[in-house]
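**Student:** Structures are listed in the sections that come next.
Any read-out appearing in this document is the output of simple, stated calculations on the displayed coordinates, not a laboratory observation. Predicted, not measured: the structure shown is a model, and the values here were computed from it. Cβ atoms are built from the backbone, for glycine too; each structure is taken alone.
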Structure 1
Amino acid sequence: MASSYSRYSSDQQSESSIDDQQRVCRERAERDGFGILPEYEFSDEAVSGTKRKREGLGRLLTAAERGVFRVLYFHSLSRLARESVIGMPILKTLVYTYGVRIISVSEGVDSNMLGWETIATFICLHHEQFIRDLAANVFKGQEGTVLSNFSVGDYRFGYDSVPSPNGEMVGRGRNAKPRMVYRIQPEQADVVRDVFHWFTKKKENLAWIVGELNRRRVPKDHRASTPDWDRSCVIRMLRSEKYVGLWWWGRTKTNRDPTTGDKWQEPRSEEETAKWLRHFPDLRIIDDETFFEAQRILDENNERVKGHRDKKGRLNGSAKGARRGHLLSQLIKCLECDSKFQVGGAHGKYLFCPKARKGTCGCRTTLNRSRAERMILEEIGQRVLEDEAWSQAVVDATVAAWNDSRRTRPDETPGLRQQIQQIERKIAKLLDQLEEDDDPAPEIRVRLSQRRREKEMAERRLKEMESEPKPPAEPPTPECVRGALSKLAESLKGAPKLAREAIGELLNGAIVVREIKSTGQQRKVLQGTFSLPVSKAVKAIADWHREENADGSEPQVGEADETIVIDFREQTRTDEQGDMAWELYQQDEPHNEIARLVGVDKSQLTKILRQAAKRRGVELEDGRARRARLKHGYTRTLYEKLIELAMELWNQGLLIHQIAECLRVDSATATKSVKTWHDRNGVPMPDGRTRRSFVVGRSGNRLSENWLIDSEAG
């Protein structure tokens, strides 16, 4: 099996450059009797050959280490690297460590030829010198353009460049291009004036200016790599002397580490750069007084934080790429802008969306860090320990993973040991031939070197196989799995480092938060959503389980995976009273008893119950209807007795005015009492005419005025 590697370094180069290089390598491989599959055509696009870290090159070296291919083609060794200290070590690693044959098509280099290293070294040195000559020529051309007061593309926000009005050209023939000169860009210049005015006259802080620029959607300059403004962009604008007509060039020099390709800037001396200083009074945007006032304010700001800066003047902080110490570092993600929340506020008590401060995200609510940590840990621990359906799904998945591992991961170690023994016998035979023959053929030594490399690779693979965790001999029992889950839950309550590791093992990605309007509250709160995949739990409790699928893809989220939603709102005393009152209310406890148990008066309880019902999205039951529904636990009111007595007289055939006279109430109260009973029982109340037509002997149906007293006494 053969492979190829291609690369081009400039964005201006066509992608067809990769296709042309791959085509040349395929044609040469076919002549040599090899084939190159598309998945083994590695490439890097728009990446300099002076860089050691490249995605395509990394995948190539990984595949070579695994022994996927045995022959590697380049169109030219310059595609591999432009530095000999990068190219030659890679070539030697490929040939002598991984046993790969190297062929450079255009330069005739073949690692199977004697002396190939010497030829490759000279070629790599030639490519290295080419890149140095190119850099020197580019700098020389730019210096000439600067000394002629033409544009070299170093203009800032507020300016652009246009062809020279004199029609001067650079280059010849079809490559000729017009010379460019600077000019003020009116719309951007107005923004620059606004920024200086906000900062010096209105005394606005940098955060406000950044937010205002982003809210206005002001585009950045032509060299910007990100669309959003930040503090550093505004500071560079306020510090730029170009806005007062002083155009410096070449103040820093770019250096590069030849072994890695990493670049850094070093300042040049003022004596060296003085010859490149240009004065353009016609390009002035800001007056001197405003500019110097901005410098004074910036200097005062720097003086205030001087104690928090390192020796190079940078603000102290964690090392680049270092993991923060708090529990939720890099875990909280904004749903609106997809940014990770950062630590802020006094003593780092809060988490916030960084783009909200820039004015590019509407999620302005901050998250109390300690509250969020506590609520997340409690929710995860509760699910792991108490959710029986999820725990059973983890048990089933663990057993299934054990069965799958036993079926799909056979023990390869016996075969590898046998292969190593066979190679050792072949090596012994080759050594015997070298000892017996006074003038052995060169092919024997080449064959011996190949066998030794095969043995080394087989031994390395055997070592990897022996170090890989293996599934237990017996299938995991439900008790063992649940015990492992309990230990995992205990880790959530342990030291911050253990809790952070446990959360990372259980969560499926980040905790996505969004702003919501809490029912009954004016302020918005953050709501977080995350999932606890079963596959993650199996991986966390079973070291031998491989989380990825056989094809290397991530496992799909299943129906048993637990999705958790948390409202990051601290429960108040009123919330606690409301929850308690609502629980008692659902248990059909009387109103008076609920007020006594909660510890509030009856009027306050009504308000608490209304808020509790509103948070749950339900309607609170009418008090009279509830009292009528309840059969115990409360004392009947006079109105309830009135309804019962009115219906008793109603059933005896009395008319409304007769019922009113007997009960010593007015007709309206009697009518309402009878109607309330009919409404509660869902029975329509007949009108007066209909009822009178069915009442017999109504003229002699008057009861004693003492009927009510007699009934009460009875």
Structure 2
Amino acid sequence: MKVDEKTMRNLDFSRRQLESISKKGIAFIVAMLLIISVGVYALYVQITQGHGVTGMRDNVVWGLYIVNFIFFIGISYAGALISGILHLLRVPWRSPIIRMAEMITVISTMIGPTYILLCIGRLDRLPNLLLHGRIQSPIIWDVIAITTYLSGSILFLYLAMIRDAALLRDNPVTRAKWRNPIYRFISARYQDTTKQKELLNMVTDLLSIVIIPLAILVHSVLAWIFGMTLRPGWHSTIFAPYFVVAAVYSGTGVLIVVMWVFRKIYHLESYITKIHFNYLALIMIVLGALYGYFTFSEYLTSWYGSIKWDMEVLFRLFSPKEYYGAFIFAVFIGVLLPIIIVTVPRLRNINTIAFAALIAVLALWVKRYLIIIPTLESPLLPVHDLRPEYAHYSPTWVEWALTVAGVALFLLLFYLFSKFIPIMPVVRTGEEKDYSRLRKLVFEKQMKKIIQVRKKSDSIAIAIILVVTGLVATGAKAQDETGTKTSLRLEYLNTDATRVLTAKLSAKKEGKFVPLEGMKIKFYYVSGKEKKLIGTEETGAKGKCLVEIPADIFASEGNKGAYNFEAAFAASRNLMNASSSVGVRNVNMELKFSKKDTVKFVNCKLWERGKDGTPVPVSDLKVQFYVPRTFSLLKVGEATLAEGEATIDFPVTLPGDSIGDLTVIAKIEDNETYGNVQASGTINWGKPLPPEVPVRRGLGDTNAPLWMVYTLIVLLSLVWFHYMYVVFTVFRIRYLGRKNAKPESVS
């Protein structure tokens, strides 16, 4: 194999990497093996004692293992996408980093699925996944997709190694000579002839084209496992692109960190330059901005929809007692800090870019944790008498040991691989270019236009920030001295002869009132100058609490037929006291239904109790009539009371339940005299719902829809056909190498 002078210089430089292990390297290998040994012991404990040694329980069935699985699979896709795209576009600066990206892909894809095995309680049933797996299940999709992706990644890395293996075959290593036969085998008799070069370039391009959409598809399948589960926080159409962007973002960060580490270990300063870090940093912040947009869109949609179970998950994420700190780190610091470091010239250098990448990687791991654990801690059905360890997940030492062991195995395999094959391609393919012109162009033109901030603008911005901070601090100090203003609102509700008082407590913060949780409110019945305590309740998450009014209060005549109530909050926790009162008259409401011919009527009666106990009709009040629907109340009519009665014609087109029953509600709302009064009744006037027709969908059917089976078979057949063609071409290269070698052997 003929090579030029620069290739031989690269080989001489790489020999120090391949043939020597420093004392620090030996210490590193020993340390990683010790960490892995602790992980193996933790695995032994888990197998012998069962999953009870982990923090996973019936409620939270997934934990750190699934978090690690998603994380490792995610960073592997970034390696495939970056190496594939850079290769196809013939990016001139790709050569020193492309093999690192390929190695990240292969090693991460091997380690990630092992965490699925750790999560399975019965490893003896693992063959059933292959023997009895249902093709309509996303779990099976994931198994097939990851297997296909791993096979393609190994092939892609192997194709990139052929030239260097051929060079090492012709220039054997002098230490650990057992590697030389392996180099001869994997070199596929490559001699760098015109035909061999053409075939190798062709299949490498072909596999790059296949691996890019395959990487996107595989992580989309992983996202569908969550998105097709009807759980709050998971069931979302945005999950597939969200997972893909987050995976490439974290994978780019890992690649930058790996570049920085190997640059230090093997002194690759002249090969891996600042331009590589700058370009990858720009890619990282673009992906970070996209990731931030998807994150904002996801949480904004859930928050604005205000669906009960979605809000339960959001409350956990925003609660300072639970996941608030982790949420801030994963969503804000993990996105904003890398962007600030890369876009501010004074902060941007190789070390700070590597630090920003490390922060992004850690933030994305935490984000995977927040995707899984808070959702599983929010059951869709109320669970009573649940032990704390079942409701809340806390990883045990076993899970942490296996997590750290996985990271140690990743680092160890990466280091050992660098001792077997050059960490950077040695053989020049003729596509490399000098970086000096690119470096000058980037720093003098492009980077200045994109991210330069003038000193004058910085000074103005700093001055504005200082002024605003001073004003805020002054306002906060004044507020601390006087206490935070609170507001208490008291409402009276008479519903189906049950009388309750509802109080809502809020405090004024930053110009708006926010609900206060965990505050005690006292409710009183006021008769003249006397106060009778009805009860003391504590406010909930929305700042509300209620108390039922005892029946003996309304047995009395009150104050000329009126009843006065008061709610009071005593000052505490730097909060000012507050009180609210309401006065109402006791009234009774009754709902009746009637029918004349085909016309249906809903009649509402409203009366007070006279001094002698006789009913006194109430008139001149508007009554609203509603029918409950899925998300709100549907107004079906309105009438004014005359001599204590109001009647409406009931519509005949409303659907009811499965047998046609409907609930009708009559309301008087926010009346100064009577407060809120309502009565309800059920009548069989609705249209029965049609019988439920089973819908064919993948997860619910025993037999998969044919279109799904055919689509999967066609796609997999196309991918594996390309794999087989690549393998066949490698054998052609090997045959051509043997054919070219024959005349030389004869001579």
Structure 3
Amino acid sequence: MTATAQQTHFDKMVRNAYRKMLRALKAPLNDTDRRLIKDAFELAQEAHRPQTRKSGEPYILHPLAVATICAEEIGLGPTAIAVALLHDVVEDSQIPLDTIRQKFGPHIARMVDGLTKLDSAYNAESPQAENFRKVLGTLVEDVRVVLIKMADRLHNMRTLSSVPRHKQLKTAAETSYIYAPLAHRLGLHTIKTEFMDLCLKTTEPETYHDIARKLAETRRERNRYINEFIKPLRPKLDEMGVPYDIYGRPKSIYSIWNKIQTKRVPFEEIYDLFAVRIVIDVPPDREKKFCWEAYSIVTDTYRGLTDRFKDWITMPKSNGYESLHATVVGPQGKFVEVQIRSTRMDEIAERGYAAHWKYKGIKNQPDVFEQWLDSVREMMEDQSGSAVEFLDNFKNNNLFHEEIFVYTPKGDLKVLPKGATALDFAFSIHSDVGYHCVAVKVNNKLAPMGEKLQSGDQVEVITSKNQKPSEDWLKIVVTGKARSKIRSAMKEERRKMGEFGKEALERKLRNLKLEISDEIVDKIYRHFDFPSHIDLFYAIYTGQITIERIFKDFTVEGNTLVEVSQKVEEAKPTETASPRKRDLTKARLMINGEDAERYTYTLANCCNPVQGDDIFAYVTANATLKIHRATCPNADHLMANYGYRIMKAEWVYTPGTTFVADLKITGIDDGPGVIQRLSQAISSDLNLNIRNFSIAGDQGYFEGRISLVVHNTDQLNIAIRSLLKLPNVSTVTRV
């Protein structure tokens, strides 16, 4: 294709994408809105004109796709569409934010700024965490910024195949670590589900495609069963005399994979691969009546399991989700989950916060989104911690999936994450109540401040003006608000005490003819790995480090301090005067395209990579490298918070190398023969060495852990398949 023909082809793609975006808008555009979108598109097209994506397509197709997702899948309006078109302009072109402000006004400029990465963040401990904190800062002012960010991330995940493998893993880790939980918290169920499916497709492609294939193979049988289940319900639902829809929906690939992992059963033994949904189209004031009537019809037709019934209509989830969930015993004795909700509830369940605005102000409907935003605002007010600390607190305590409902003595309701303590409850009432908490009563009985609360508990907080937070309180609380407030109080206390340590350091420096300065203090606290100046001064005051110890590592040169031996700042290839003799028994790796022998590295103990595993390298604090599996339990945290420390790593096949891999085996305990069968299968049939073997049986069930010495993942997978074929073995999983 000639350059002219290619340009004509690209222009046609852009025109079609622009028209698709306009068609996706839910409401008709007036002249002002149409002009706004056209101006935003033209500026974005001009800014991105010379740029292409990794796929080779014009870059402008990305903001157009993001804008289309915002309109079609989230339901946002013209202002958000304009911002979506402009979201990469300031970051990826020479057009400054002032131009956006002059052309589109201060509000759109603030939204675009919220979506623009911080240049200064690249000198921070974690650029990703700093930038995410910036986005959340805009969230409390205009939630559409985060919704656009969700659309941006969704399109990046959908087109991830065009980027290098190590970048795919990093993007997927960030998505599962923070974006998917945030989508859940904002009620964006459809987007959250697709995020998790795409993450699984990226990190474990074989597993993803295997489940997808099995779902496709069982679709006809599944549809036949759903029709059989629905058939006796229809006549009874018709008698209600209101419009309704009833249908089956398959579970997501990720949720099926998660069930395989948690229940330790193969795909063929999972019965609830789908849920049946009943959606009733009635006005809000009649929703509860007809939802309960439909529930009665379902449980009259099929036997319900009371212990698996969930009522999220009487008490909606904190992300706005409302529905009745009933699990019943269907034909052939299979368990079937039935979800019953109104049209309004269904729209909020699928599109979350965006749909929430449509129904805002409905009588007797608590505004759970605004309550949540208030808690985020409180977290944003405390800037004392690091961005990584903030992100961890936000993720663990503001994006929780399960919550409990606790009451004050006056009957006011507080929603807390599952596992929250009485001290968390005290801080949820007010910071001062938390600071001065001396005792608590749970259900009118005195209880420890660390007592874990249950739904329905009534809690009374007893306070004293003389009470102050202590370091031990951080071990008691789990919520982000309580942690940040306690840390803030402790830092203030440390700051006051640290003044005495600072004076001691000043006296020493004056004796050396030096004046204390930020530059000098920076050198000292970084050298000894203290988090901040305050922590250094506090450590001097408490005697954790002495002035004498400090000046063993520093000397005076000119008008400043110099370290006696400089520390290595970053991972660098090992300098050698002559080529080293390669250890032929050690697996060969490539790191960033170079022979890994030039670096100091070790295989991570948390995931024990084996030759053939998908891997990445992580630069540790002491400048050495750790090689992790892409599916390591710590991978999401490392890639999401410390992406700048991640390096590309890949195996170079090396015969003769060995690795230790751990397997967990469960099954039916039929006596001493279990151990013999397992040992024979591994040692005799597979000719593998067993490094370690432990097994325990109880009440007809056994669980064993075996450490095998293998050459690569192919050999390990053969071992797993062989063990699964043994009689009475239920599951074999890699630890």
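**Student:** Say we calculate distance in nm of label points 7 Å out along Cα→Cβ at positions 228 and 244 for every structure; which of 1, 2, 3 gives the highest result?
**Tutor:** The structure with the largest value is 1.
**Student:** Distance in nm of label points 7 Å out along Cα→Cβ at positions 92 and 676 computed as 7.1: which structure among 1, 2, 3?
**Tutor:** Values: 1: 10.2; 2: 7.1; 3: 6.6.
Of the structures listed, the value fits 2.
**Student:** Another question, then. Of the structures labelled 1, 2, 3, which one yields 1.9 when distance in nm of label points 7 Å out along Cα→Cβ at positions 28 and 404 is computed from its coordinates?
**Tutor:** That value comes from structure 2.
**Student:** Given a value of 2, 9, 11, 14, 15, 14, 11, 8, 5, 4, 3, 2, 1, 0, 0 for P(r) over Cα pairs in 10 Å bins from 0, in percent, calculated from one of 1, 2, 3, which structure does it belong to?
**Tutor:** Clearly, the read-out refers to 1.
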